[in-house]
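I've put the structures underneath this note.
Derivation of every value follows stated rules applied to the coordinates shown; laboratory data play no part. None of the values given here were measured: they were computed from a predicted structure. Cβ atoms are built from the backbone, for glycine too; each structure is taken alone.
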Structure P
């Protein structure tokens, strides 16, 4: 079982809101997840990223692989603080 850190889409049509979740790599995009570690709202200017850094570090140390988009969002969240 490989764990990935990826986005899970919420919100209505044309108004997306994403949650940053840790999920099994085999589960569908909006399917079952293990833990929610943040949110991403692209509708705001600038886009708002909230991330529970301690939980993200724990999951990364335990072997979870972030998707390319989440990796960029993590870098954005770390530079904003």
Structure Q
């Protein structure tokens, strides 16, 4: 797929595979999102089991989600 312009990298295993780095935690990988933006975006897995992660890391919703929404809007229009 030569036209892929954004890869959503969900969870630890995908982060290691797609980012080529091993982070000490998913949080550190997600926090480094700017290093890969706008081509790749490391995200935590959206499992219901991760709800505590989302609550503890409110910066995710404030900082990353608006950027992701805008990027998707650019790509689909």
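Summary of values
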quantity	calculated
If mean count of other Cβ atoms within 10 Å over residues 19-26 is computed and equals 18.1, the structure in P, Q	P
With mean count of other Cβ atoms within 10 Å over residues 27-34 derived as 12.9, matching label from P, Q	P
Structures P, Q, by FRET efficiency 1/(1 + (r/R0)^6) of positions 43 and 59 (r between Cβ atoms, R0 = 25 Å, to 0.05): label with the highest value	Q
For 2.6 (distance in nm of label points 7 Å out along Cα→Cβ at positions 3 and 67, calculated) the corresponding structure among P, Q	Q
Computed -8000 for helix-only ellipticity at 222 nm (-39500 (n - 2.57) for each DSSP H run of 4 or more, over all residues; to 500) - originating structure among P, Q	P
